[in-house]
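Right after this note come the structures.
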Structure 1
Amino acid sequence: MKNNMKNSFFLGIAFTTFILLFGCSEQEDFQLVQQSKFALGTYNQITLYAPDEEQGQDIINEVFTRVNEIENLMSINIEDSDVSRLNDQAGESAVTVDPETFYLLQLGKEYKEITNETFNIGIGALIDLWDIGGDDQRVPDKSEIEALLGHFDLDQLTLNEDSYEAKIDDPEMIINLGGIAKGYAVDEAIRIIKEHGVEHAIVDFGGDVYVLGGNPDGNDWRIGISNPEIGESGVVGRLFSSDMAVVSSGDYERYFKKNGQLYHHILNPFTGYPTDNQLSSVTVISDTALQGDILSTAVFVMGLEDGLNFINEMDDIEAILITESKDVYVTAGASDLFEIMDEEYVIVE
């Protein structure tokens with residue numbers, strides 16, 4: 001079980017959730033610099049306005065060096081990463097991990113409680129069993145799924161803050177930081193970009209987006225939220241945004257079909273099956289991409305009513321929920337930022 005984890009790092013990594021709707025014309029005092037690179041199991045794009053091309057490229061190269069550091073610590077596809085070593089020693093002994101890895105393990109445990117267990121970094125074995133998007137994707141037998149359901153308890157993950165030691169007490173548990181590390185990498189990218197004095201940028205790591213400042217022409221960035229209907233293209237609507245993270249989870253991002261049934265990658269930790277609650281996508285607007293990464297998955301699992309109630313109880317978090325019936329639910333704080341562009345979709349007041 002533990003050696004068969006290829007392609008299971010980062011849920012929803014294969015498709016960009018957003019279409020960036022902004023003009024790329026260079027402004028008088030800025031040079032537009034853009035670079036794409038594959039990392040974290042997905043395609044990443046950085047767009048920024050710098051004083052000159054060379055400085056902009058240097059900043060982007062520094063960002064991607066930092067992203068590689070995060071991947072080397074947290075990817076279960078890298079044999080000697082912290083997470084791989086932790087999983088290899090499950091049920092046996094503690095391992096010392098980097099403080100950054102330790103921090104995300106702590107957050108994983110905290111957000112399991114905050115999200116009423118709808119977000120769980122301990123379902124790596126379940127992700128591996130389905131392998132959705134991987135070479136061995138399949139519908140597991142019910143007995144295989146039921147055998148794993150008792151092995152997602154994060155009380156079995158022991159953390160020692162004094163020594164940065166972590167131990168998985170349950171030998172059947174596999175930790176997967178895919179639902180949290182990509183957002184963390186986006187936030188680190190923005191931190192580096194800010195430190196170099198850049199005021200206008202967009203970081204898009206496989207659909208986890210952060211928009212820094214606004215467009216240099218003085219307007220907000222426009223981020224188009226993709227049509228979640230499988231087989232369709234274009235956007236449902238657009239967000240006018242600056243200095244915020246916009247992250248989405250949807251059943252159209254990574255999936256396969258068997259006997260006419262669609263099986264997508266957002267797994268419900270209570271049932272062991274892909275979440276089935278009539279939602280097509282959840283977009284979270286937050287101060288950090290890390291928050292958005294976690295909460296978009298959690299709210300998708302919660303479903304429409306519980307998800308909206310959950311977001312409405314949180315400070316400084318907004319969301320857009322789209323159902324299979326093409327109804328769009330927008331929380332109050334996002335209503336002035338969002339505009340419908342596809343007439344088949346209707347905002348429900």
Structure 2
Amino acid sequence: MKVTRRILRAVFVMLCAAMMIVGPGHMAGATMKTWKPTGTIEIIAPANPGGGWDMLARIMQRTLTEGKLVDRPIIITHKPGGGGATGWTYLNRHQGSGNYLAVNSSLILFNNLLGSSELTYKDFTVLANLETEWEAVAVSADSPYKTGKEFFEALKANPAKMPIGVGPSLGNDDHVQFLMLATTYGVPAKSINFVVYPGAGGELVPALLGGHIKGLTIGLGEVLEQYKAGKMRILGVSSEERLEELPDVPTWKEQGVDLVFAHWRGVMGPKGMTPEQVAYWEDVIAKMVQHPLWFEQLANMEQYPFYMNKAKYEAFLAEQTASMKSLLTEVGLIK
């Protein structure tokens with residue numbers, strides 16, 4: 001059975017119904033003061049334009065604006081560096097403000113577990129998880145490698161001559177996915193020549209097309225346009241089953257690797273947001289993820305709804321922290 005947008009959308013609608021929170025003004029037995037933004041809303045994408053964080057910020061901006069879910073202008077600010085830490089540090093310069101949001105991902109957990117940042121999700125006001133996408137390994141269209149097996153056998157034979165692009169830092173989902181694949185194919189993790197691009201997809205894609213790297217590990221949505229244009233070849237995706245929209249791209253499971261790996265992204269505000277500010281954004285975000293524009297844009301980028309409200313997202317982050325610590329230990333990144 002193939003994964004279809006129709007099935008995913010139906011499942012998502014059911015999840016929304018089960019996970020919806022009570023909006024402001026409807027709390028039984030209590031009255032909460034209302035709040036709404038009075039100035040420009042800023043969504044922070046902690047990387048350069050063109051990557052997954054940027055895409056999510058733009059999807060949010062369009063849905064909130066064109067869907068008339070907010071009545072204030074929305075701008076996107078790019079703050080690359082530190083594997084997201086630069087942008088998230090900037091977010092917390094506006095503690096207590098409800099006008100600033102930032103997109104996040106598992107990297108906020110990986111950074112802390114690997115010791116590259118002291119920041120954790122507990123240093124911010126978690127609001128919601130929003131979407132997920134599958135991981136991919138891609139090469140240029142003129143690459144001699146047609147399958148994952150061919151690619152990783154060549155990498156094993158001569159790793160120094162096969163630089164692999166990853167971004168915005170080591171220790172994220174893209175990096176860990178590649179290490180798990182390499183280990184399965186018998187490639188020693190320490191032998192791989194990773195080239196880190198802090199600008200993530202916005203730098204990785206030009207680097208591959210320009211011949212500066214031999215392959216890259218990345219979120220599927222970030223290479224979809226180049227794949228459809230015939231400029232890239234996707235060797236494998238980390239989904240459970242072959243995607244209906246990409247019938248020619250095999251899963252890793254089809255290629256004999258027991259790997260299913262999803263990359264999720266969410267949104268948070270600065271530390272110290274008031275209950276009224278949180279209630280406003282919970283209500284707006286719950287409406288945003290049910291809007292037709294939201295589904296349309298996610299589908300166009302091969303991303304999938306994965307909404308969790310504040311309470312469920314906080315519980316998910318705690319669980320993910322524990323499981324990622326185990327995973328990083330398994331691939332040898334931490335002891």
Structure 3
Amino acid sequence: MIADTAHSVRDPVGLRWPVVDGIPFLRAGRRELAEAALGHLDAGEGEAALVLLLADQDDWWRGPQAETAALRQLVRERQGLSLREAMRLLAWGPVADYFAHRWTDPTFLAGLALAEAHWNAPGRAFELACGIGHHLRELARRGVAVTGADVVFAKLWVARHWVVPEARLICLDAAQEWPVLGSFDLVACHDAFYFLEPKGPILAALRGLRDPRRGLLLIGHVHNRDWPNLSAGAALSAGEMAALLPEAALYEDAELTRALAGARAPRRAAVEVLRGVEAFAAAEGPGLQAARAVSGLLALPPEGAGLRRNPLYDEAGRIAWPSERYGREYGALATYPPATNQPLRAALTGATREAARRRELVDLPEGW
């Protein structure tokens with residue numbers, strides 16, 4: 001991609017694509033939308049272009065369309081809005097619940113455990129389907145230069161303004177030809193690979209981003225097709241996962257969460273075992289070592305982080321799920337107890353360390 005104007009780039013075949021807030025919109029399947037946004041940008045109508053892009057969703061989306069007036073309010077008032085207010089204006093519904101509480105949910109902790117167990121001290125990291133940047137934020141705060149790609153422009157825009165402003169962000173379809181992105185020490189796709197097709201070529205593209213000498217590939221929380229999962233997608237069987245990643249270390253996703261909660265190394269699982277679990281994960285790379293204990297490098301917030309009580313607790317200190325579905329999907333594997341007496345605010349100290357590990361206390365973005 002070559003910079004074309006202050007608000008556009010040009011691809012190798014000469015097509016122009018819009019760039020808003022530093023995020024190139026490259027979705028091959030949304031060419032008409034890209035041209036409409038470019039028309040507004042070329043005319044100096046930045047707000048109109050941004051509203052168009054914020055309304056776009058992925059092809060799995062079955063929720064309501066955000067109202068244009070709400071999106072205009074979001075664009076105009078964003079500096080005074082919280083992350084949760086922004087997601088309400090975007091009309092994300094249950095997805096907003098998922099993103100607002102992802103810092104404490106067991107699938108996010110499993111992703112942290114997978115990365116810490118095979119930590120290779122990356123200098124540069126890439127995440128496909130990065131959402132609003134939860135994992136990117138954790139890496140960036142450890143000094144890693146992060147790049148994230150997602151099919152939904154609005155998620156990247158939210159990441160830019162509320163979660164991980166320093167990230168390099170790109171909007172594209174995973175199945176299209178990707179622009180040249182460089183080489184990375186860590187390449188990941190968490191809680192999304194089961195949505196993506198065609199899996200073989202996408203996995204090959206992810207492998208192609210790894211530094212050939214030391215690059216680590218992490219595929220986290222892949223739904224098992226042989227389990228009655230709650231979410232839509234194109235899930236895999238355990239055998240298919242193993243065939244796609246024949247040299248990888250495979251884990252039950254719930255085992256990764258338990259390893260983080262117990263500050264121990266996760267145990268690898270054979271395909272026969274994984275056939276009966278809800279979701280699995282994989283780590284692959286040259287000279288992959290045995291998993292290390294998940295003691296705190298990513299499992300705990302950085303030193304000096306300010307903590308607050310997990311917002312899933314109500315004023316009385318009891319869990320109040322944002323929805324019945326959320327409780328059904330995440331409650332069984334939650335690492336935090338059903339009730340707490342932790343303070344509303346605290347610092348990470350020896351006394352609060354285990355509460356932070358359990359996510360009774362949590363390190364949320366300032367604008368949460």
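A short reminder: the numbers here are calculations on the coordinates, not readings from a lab. Quantities reported herein were computed from a predicted structural model and do not represent experimental measurements. Cβ atoms are built from the backbone, for glycine too; each structure is taken alone.
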Review point. Taking relative contact order in percent (Cα under 8 Å, 6 or more apart) for each of 1, 2, 3, which is largest?
Key: 2
Review point. Can you say which of 1, 2, 3 returns 2.3 when distance in nm of label points 7 Å out along Cα→Cβ at positions 59 and 259 is computed?
Key: 2
